[in-house]
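Here, each number is a calculation from the coordinates, and none is a lab measurement. In this text, all values refer to a predicted model and were calculated from it rather than measured experimentally.
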Structure 1
Amino acid sequence: MEILFEGISLRPWHIGDAARLASIADDKDISCNLRDGLPFPYSLQDAVRWLNLILPMNFPPRYFALIFNEEIVGSISIELKSDIYRKNAEIGYFLVPEHWGKGIMTTAIKAVSSYAFREFDIIRIYAETFCDNIGSGRALTKAGYSHEATLRRSIIKNGVIRDACIYSLLREDLKHYVPID
């Protein structure tokens, strides 16, 4: 299964992608804007461990390699929530720095959002970013997400206390720019 959308493709990760995943995720500029679950440095063993964790439960696909010009340049995923949040999903993503500012992540966010609303029984998708990660916030707003909240001094990364921003997209918002049915 592959999602083709405006010059990019999203496909489920394969165990054979471990070396490429390790090479792109082992980047301090990527790591400093992600949760601590993605360690830095990021080794081949980290990539294999993560792929072995997600691959058995990746049906229907929720973890995607982001392909641009026939090369893996990033990752995007959908985490379905449970309990009282069961109609929500959270997206997470990263892109190699040499492709920042080109609209690639905005396109990937649009593609995965459309897919998620089509495939899963959800009404809302959200992303939590570090507020000082301006590029991530810009990609989300260009993809139709709205800034919902700033959580002041809510996170700590590399010993620095930072603000988090919550962006969301509702099912009815998506219908305005990408057909989902």
Structure 2
Amino acid sequence: MKKTTENITDVTSNTIRRINGYLHRIVPIADASGKIINYAIKPIMLEFNIRDILQVSVGAALLAIPISMSEEAWNLAATLPHLNIALIAILSIFLISIFVYFHFYKVTLKGYVFDFIKRVIGTYFISMLIVAIILTLIQKCPWGVDNVLAIKRIIIVTFPAAMSGTLSDTIK
């Protein structure tokens, strides 16, 4: 039989171990006398891997496609001041950070700060890329003519797309 994890017989409290390439929380289960009788194994998603990138991409596309087709989003980007667009981008990153922290890292941020930052920034920029591709394909990103308007449209549509991408990233 193939060995799938490290020896866990010395575990006396919650521990994180890699099993078959994925991180899991190992929780000892003790009887009334305190003797460990078994272990509960729960997968945890602290690392931002290729699977997560694909989930964010699909999730972002779910809302990016219909909103990219909306004339209201195009006009809103054209009329909002630059400060408001920047605040929307900041709000989007803030909301992603809050959700990701409480869903993935609340218990185990120590040692995984870089992964937390990578997941938040990665989610936002992957969502932006998906939106940019969609808006470019439907010719609503006037690249070379009005780059500022193109970026404003991308940021407006990225707001809901990033939220959708963040939610889809929670699927195990």
Structure 3
Amino acid sequence: MDEVIEIPLSKKKIVLLVIAAFAFVLAGLWLVLDPERFADQLFGSTKTVIIVGVVGILFFGGTGIFVFRKLFDKKNGLVINFEGITDHSSGVSVGLIVWDDIVKIRRTAVMSTKFLLIHVKDPEKYIQKAGSKFKASVMRANMKTYGTPLSISSNTLQYDFDELEDLVYSQFSKYKN
């Protein structure tokens, strides 16, 4: 019998992410409502301050909504078995990533957030599984930036990133051969 590894979502991490997103939305709102306070010292003009504030509100508001919805998600964040990796850990997850489709896995980091980039033979196949135009556009942006639309982080998982990386690499070696 092949082993099935199930990694649940961390409600504690998700709550902290929602709080952080809310704080950034408030900061963006402050920039929009009082741009003169920040214009000279940070951004040069009130117009730039307002643009930064609006972008912050939209980005962190959207992120907060996606993360908040994960609080009520009953699915495991990640399932690894003989078929592949089933990812439900983020707002842009697409479910099952089949072992046969994966060509390589590599680690990267953006600021202090570490990710596993899952490179696949046919990225468009996974972008088509996005389910919404917004999700597909985020995946296309990831494709442009990292060469793959698929990434996994431990930000919402009950798992340490380094251990997750070791686990995914070992299962990839096991099932890919």
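Out of 1, 2, 3, which one gives -8000 for helix-only ellipticity at 222 nm (-39500 (n - 2.57) for each DSSP H run of 4 or more, over all residues; to 500) as computed from the coordinates? Value -8000 for helix-only ellipticity at 222 nm (-39500 (n - 2.57) for each DSSP H run of 4 or more, over all residues; to 500) corresponds to 1 out of 1, 2, 3.
Ranked by relative contact order in percent (Cα under 8 Å, 6 or more apart), structures 1, 2, 3 are led by 2, which has the greatest value. Here Cα extents along the principal axes in Å was derived from just one of the structures 1, 2, 3, and that gives 71, 34, 23; the source is 2.
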